[in-house]
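Structures given as structure tokens follow.
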Structure I
């Protein structure tokens, strides 16, 4: 394996495009990246980024050090047997296909293939993603480092010791952006209900959620500490928290939501 690694990216949708932009933006040579996608518009985007693009895997010449599987989960079965032919003998296969386990990936790849399963999330599109990764025993330390670097180009990364935790990761960071978007949506509507115009309601909601997130990341303190610091006894924030922190309030709802998402993740792994 080369130090920089030759990359073959199969699937060039939103996440694939975010990855390539991150790789190129962090100094990885576009000449070392190849893309496969049957959609002409997607290949046109790759060309604008200076990346070679192909409609089919059979068109790819050479052998990649890392094959990134960024196709939809229901497309994996057809892609796996063909992508192995474009991989180097010591290649690592990095999958971001939601719900597909290492065992399921391995069933369509050469025996003892090095496989890393990853779960990125949508903020990767702006370099603010969160990705959890887990590797099978065949993955070398160099391959682990390469896969970590590829995902770090679009945000933070965390390695798991046990693949079973991927369902919880999916429920929290994988699906989590939708929960935050819903919070913004609800704050907007609450502002409108209180008499503010829609434009101002949107500005207040987005800026408040974005700013609070950035502050929490920069402060380095527990969220509970930050919450208490901004809550004056018997003040306006306390009045709101009395509702949100009730027995059937926000914490209970989010816990139930995350459990439902994790359960669905487990179910999808059997499809």
Structure II
């Protein structure tokens, strides 16, 4: 294979749309241990399948909207080159996901899925209607994408808390902090790309502040909740949020050392690595 066509092994999770499912399953474990202590295997399986199908579909949609391969990024070009395989995989994933939900998941999940379906539909609607101008940062789309991702992850654990409803989920500190972390993670790449394309110092400073300030605020809120958790059952969770915020901040400060493909992978690593902190604190 020509050198320019070879892809490093560390990039393949991103090319195959496996990065988002890995993050989702990681944080589902964190939510499950915080709220319940245990989740059955099919909860993890259904979430991983659903997230992969949504992300692969979104990249195929981007390919269809952008047209020429010259405008595509590596992950979109990979999906374009293997469109038939991804389309088949999405179809199989949807069938398997529906089968798991119908046969194994609690009946209460259908209430959650109504809101989840609206969020996913809204995300795809924004994807089709939003401007494709590379000079603009799609803040609304990123906020909706992060909130949808966080809701889908958290609901898969929350639905097994039978004494609580969807209102308790949306108002929980854990969900809100995780949603903000997801929004900042998704927004980071767009802000980095936007700043890199601009030669205006004010634009670069504005993009820097748009990411740095929310990360610092999220870290502060997480530290507060971890420090003043009287029962200490959520302390590992908020320390994990704090760790994810800190890693994104460090990555933001050192982003000039990495390519955009590497930054995409490292941004996901910044959300997976807090699992180590969570496990260590849960056992202490």
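To which of I, II does the computed value -0.89, -1.01 (log10 I(q)/I(0) by the Debye sum over Cα atoms at q = 0.28, 0.33 Å⁻¹, for residues 79-118 alone) belong?
Structure II accounts for this read-out.
Quick check on the output: 1.6 is distance in nm of label points 7 Å out along Cα→Cβ at positions 31 and 111, derived from one of I, II. Which one produced it?
Comparing all candidates, it corresponds to II.
The value 6, 27, 36, 23, 7, 1 for P(r) over Cα pairs in 10 Å bins from 0, in percent was derived from one model only; which of I, II is it?
II
Could you figure out which one of I, II the value 20 for relative contact order in percent (Cα under 8 Å, 6 or more apart) was computed from?
Source structure for this number: II.
Assuming -14000 is helix-only ellipticity at 222 nm (-39500 (n - 2.57) for each DSSP H run of 4 or more, over all residues; to 500) as calculated from a single structure, say which of I, II it is.
I
Every number here is computed from the coordinates shown, using simple stated rules; none is lab data. Bear in mind that the values here come from a model prediction, so they are computed numbers and not experimental data. Cβ atoms are built from the backbone, for glycine too; each structure is taken alone.
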